[in-house]
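Given below, in the form of structure tokens, are the structures.
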Structure 1
Amino acid sequence: MLFAIHALDHDDAVERRLAHYEAHKSYLTASAMKMVISGPLITDDGETMIGSLFIVEADNRDDVVAFNRADPFAKANVWKSVEIHAFNKRVDNR
């Protein structure tokens, strides 16, 4: 089953995000979670990071919640809000 993780940063999180960025990337690479796609949410300037978006494949929501809670960004209080929803991919016309 696919799940979407939509996380928005605290307004003052840029320095924390940058300080934990390498640990976050390493965590994603080493995790057993099947990552379909992930990346930062950005402002319209195309550069300023304001959150994170993941589409992951997992057996159940509890596994996704645990994966997210163990992320270095979560532990460093980068995200002000995190929403996790089951996701039904209908179109992929790449």
Structure 2
Amino acid sequence: MSRKKIIKELKIKNPALTILEIENILDIFTESIVNALKDGQAIHLRRLGRIYLKKLKANANLRNPRTNKLIYRPERIKIRFRASKELNKKINEN
């Protein structure tokens, strides 16, 4: 779902809000998620799931298949999402 579709859905459900207000709310929401992840915090959204960071180890035993040279991959951080039980039930109802 795109940002425009989310804004349209929110406008339908909340006609008292203007589109500009909805965009500001969405911007604040995404900005707060980004700031929390930058600080290393996990985000728990009830009935949706959990967004958290996972450290991946450095790896020096990789090979480039074309040149057969060893590649060093430094330690990195990835964003992970774990769906809640309620979300999993709703998705698997059909």
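Could you tell me which structure in 1, 2 was used to calculate helix-only ellipticity at 222 nm (-39500 (n - 2.57) for each DSSP H run of 4 or more, over all residues; to 500) as -8000?
Values: 1: -8000; 2: -12500.
It traces back to 1.
When log10 I(q)/I(0) by the Debye sum over Cα atoms at q = 0.16, 0.18 Å⁻¹, for residues 7-54 alone is computed for each of 1, 2, which one produces -0.48, -0.60? Mind showing how you got there, number by number?
Values: 1: -0.48, -0.60; 2: -0.57, -0.67.
Answer by label: 1.
Ranked by Rg/Rh (Cα atoms, Kirkwood Rh), which of 1, 2 sits at the highest value? Mind dumping the intermediate values first?
Working: 1: 0.96; 2: 1.16.
For this comparison of Rg/Rh (Cα atoms, Kirkwood Rh), the top structure is 2.
Which structure, out of 1, 2, was relative contact order in percent (Cα under 8 Å, 6 or more apart) calculated from, if the result is 20? Please list the in-between numbers first.
Details: 1: 48; 2: 20.
Working through the options, I get structure 2.
Given that FRET efficiency 1/(1 + (r/R0)^6) of positions 39 and 71 (r between Cβ atoms, R0 = 30 Å, to 0.05), derived from a single structure, equals 0.45, which label among 1, 2 identifies that structure? Spell out each step's value before the answer.
Details: 1: 1.00; 2: 0.45.
Among 1, 2, the structure yielding 0.45 for FRET efficiency 1/(1 + (r/R0)^6) of positions 39 and 71 (r between Cβ atoms, R0 = 30 Å, to 0.05) is 2.
Just so you know, all these numbers are worked out from the coordinates, no wet-lab data involved. Remember, predicted model here, so these are calculated numbers, not experimental data. Cβ atoms are built from the backbone, for glycine too; each structure is taken alone.
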